[in-house]
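Below you'll find a set of structures to go through.
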Structure I
Amino acid sequence: MKKIIDLKDKIDYSELEYAANVIKSGGLVLFPTETVYGLGANGLDENAVKKIYVAKGRNFNNPINLLVSDMNMIKAVAKNISPLEYKLMEAFFPGPFTIILNKKEIVPDIVTANMPYVGVRMPSGIIAKKLVEYAGAPVAAPSANISGKISGTSFQDIFEDFKDKVDCAIDGGNSEIGIESTIVKVIDEIPHILRPGSITEEQIKQFSNVVLNDYEDENSVNVNHSNHYTPNSNCVLVYSDDNEKMVEKIKEIAKDYSKPCILASHENSNCYANNLVIDFGSKANLNEIAKNIFSSLRKVDSFHPDIIIIEGMKKSGIGIAIMNRLMKACNGNCVGI
């Protein structure tokens, strides 16, 4: 580790020029975005991108998205952009939205896992956006987590994992959104959601009457089947439209374990007497839960329980993305009642 840059309470971002020079020279930078923390390298430098895969223990068959700072940078890496793709970018850039476009040859095959498409996102987080601007090139930036493990939404969550693997680390405080971006690919003028996020299906339908949710199709070639967000402890997700039934089922499951830990909504956090409970936010504010979900999973995992029992929530709006991440955390181990 050559340098740590603390930008939590600063409005002068000139220190980012140092981090940008690290990227220009082929190094790795740990940095915050509005979604989660990222691990960044020059997206046009094959050797630099390879360092990301090695640092994360990431499979080379798993492509990496590029962060860009403006439309000119998008046009430098993508071609044959359709009118609908332009409309979606105009609506959701900058922000927590990634779109899959036809790539130009300038993008190394290692970035796209040898596929002819590249994921592009323009972040709204000021630190991430300025870092890309200063670097003057697209930044390859997957989430900053050891592959298969929980994403990080605070500097403290992920610094220990990467302090000996990066050349520069930027502390920007807690991520504003807390879950990764929505990923969309337009196929035959129909948006396909490959990963749900805080940009919802309802928002995308403003631009297309038909939107397909490929993340629900386990047989889709566009769905990433690898495990993500997995704590070290075993997890089970419990959900019912009837809150009382859900609470009772969680209590029943907890009785079978010597050291259960329950990840619960604020409204239900007092319902599980004699159990360790982590409150991840109010069901009345799903944005709060989204912001807290990864940090809560990390916190509960630190207690080394023999089971983590997680309350589910209604699949609507951003709740769809939250449940998607929780299902992955539990490796599909879900009890619906």
Structure II
Amino acid sequence: MSRHSGVNRATIKQVARLSGVSIKTVSRVINGAVYVSAQTRRSVTDAINRLNYRPNALARGLVTRRSRSIGLVIADIVNPFFPPFVRSVEDAAAARGYNVILCDTDEDRGRERAAISLLLEKQVDGLILCASRLPAAFLMAVADSGILLVLVNRVLRHPRAAAVVVDAAEGGRRATAHLLDLGHRRVAYLSGPATSFSHIGRLRGYRQALDARGIAFDPEIVAGGAASIVAGGEAAAKLMSLKRPPTAIFAFDDLMAIGAMEDLRRQGRRVPGDVAVVGFDDIDMAAFVAPPLTTVAQPKAEMGRLAAARLLEMIKTSSPPSPRTVTLTPELIIRRSCGWYKEAAT
């Protein structure tokens, strides 16, 4: 049977007739206008409930010029970092009556461009871009077109853009300093995607920690280039084949760290007995691998909540929030993948 058969959907005209007001007044009530009396609002609401009237979202969007939807573009839905972030965005949006259209780019710039174009065609009211890999010039052009943007872990200096970032450099510095505090002097870095602004920040923090201890940066012990378990394992294998392999590894993210730990086990090397490992993100599985992974935690749910709240406020006020950028501080979570290492005297 057709889903429309036997069902006569109530119209706004019927609501107006039953409540004894004009169609325009019904529209004002539906759209939350403040200059409607409490009595009129009650009459219209009662009529809507009696008729089981459901406003046509498309028609309402044509009047308000808003779709009541926002676009969310993320780098990789398979990465366990993203689900709590996405859930938090959706919860915050739903609480304000907004829908979220989610697009996954699989770390690919071309797919990210296509996703943004699709969302603009759907006339979303704003965009949240998490871990965007696109050039600043492209994003500036998107903002110039009139769309509101909130970037996560990246800053775009445009009057229609805001940002929520975790201090990646501070996180990289803390992770590396922890390994140095344990006595390690040959600390490797498993690098993330070259176009990742989080990778650039974490690498900067890694180098800052080395500089603070008077240890020269050695590009020979920087390897990787992709945020995945496989990439982490391959990078660790490359590092451990060196004549002077590292005694400790700081990985761009937890997936790479877990991949590195698995490859070290395959080689018969103990973690942390032979090599200490630190990750980044504090995904759920980090606490359950063997040994549990020391990592730098990002407040994923808080990041999503803030990103959605800032975008929805921009949509409401048509002005940028203050401050334009919110910076969160990461937290070092110490578990058992580092142990207590002291380099032998030479």
Structure III
Amino acid sequence: MNNQPKPFKGIHHVTAITSSSPKIYDFYTTILGMRLVKKNVNQDDVSTYHLYFGDDRGNPGTAMTFFDFKGIPAHVKGTNDISRTSFRVPSDESLEYWVKRFNHFKVNHQRIKEQFGKKVLYFEDFDKQQYALFSDENNQGIQSGEPWHKGVVPNEFGITGLGPVFLRVAQKELMDQLLVQIMGMRLSQTEGNLTLYEMGEGGNGASIIVEFDNQLPIARQGFGGVHHVAFRVEDKKHLDEWQNFFNSLKLPNSGFVERFYFKSVYIRLYPNILFELATDGPGFIDDEETYENLGETLTLPPHLRHRRDFIEAQLPEFDTVRSNKVFKKEYFN
């Protein structure tokens, strides 16, 4: 479309749902070696944690985030769903390390395989949330982040950011039309029932993989599933251009939403699947935390700080202090 703004830069973050904030914190820090960069609250439901795990500094394109809605049932897998989140690791050799690591920690995983010319390792967490690790060895495209330098995973094998996000859909042609004509992505490759779309500079950090399946029942949201995926825009101006574009097409959207750590617009173009556009800045290092102590205390955006006592009373406290600890890098034979 002629008035379509410049493309998204890549994946910004993925937000999922967990059955337990303490357990997902343990899984991400002690097994995946990712850094908790914000211990926050769901800004629309302050009885719910919002935890952000990312690279060493919480750079854009590296954050996997979690809500822990009270009383929510388990996710029911199916079609019309954000079905799998992936992370980037530096090399094919890294995947061999992760097989040993997953075996050591008894993490359920599949064998290493190849998809779209990249080595890939599928795995899941205690909620059966679906993940993959993508090797950057043969990757070209948007730059990744950096591993959590003080974490337990050796830097040369560590997770550096988000990789392709998988969508499973019953209406292949509709999703293709939405991703290309509305969201400005480009169809890159097809393998069997999987189609790879890229945005911006492309590569692992700027890809969506669509799986066509019209036989499964419709997925139902719950813990162990993904809530939404966010795409990177440069700044508020870039975000406004996309919002104006959606409005020009009379596509319902949230309008501008101030999240403090980034600025957002939400849009649901396809049934059951929520997209967000989020700015690269200002980021997670803010007036409440320094680089050294990211994620160690409950932080709140300015508009919620006057309610801190009430909010803290809603949330069960758990220890996320790491700056006073030394983690040994773990290797496996």
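A short reminder: the numbers here are calculations on the coordinates, not readings from a lab. All values derive from a computational prediction rather than experimental measurement. Cβ atoms are built from the backbone, for glycine too; each structure is taken alone.
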Exercise. If Cα Rg over 2.2 N^0.38 Å, for residues 30-125 alone is computed to be 1.25, which of I, II, III is the source?
Worked result: III
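If distance in nm of label points 7 Å out along Cα→Cβ at positions 182 and 278 is calculated from each of I, II, III, which structure is the one that comes out at 2.1?
Numbers: I: 2.7; II: 0.9; III: 2.1.
The value was obtained from structure III.
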For this session: Work out Rg/Rh (Cα atoms, Kirkwood Rh) for each of structures I, II, III, then name the structure with the largest result.
Result: II
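A value of -13500 was computed for helix-only ellipticity at 222 nm (-39500 (n - 2.57) for each DSSP H run of 4 or more, over all residues; to 500); which of I, II, III is the source structure? Kindly include the intermediate steps, with their values, before the conclusion.
Details: I: -8500; II: -13500; III: -4000.
Answer by label: II.
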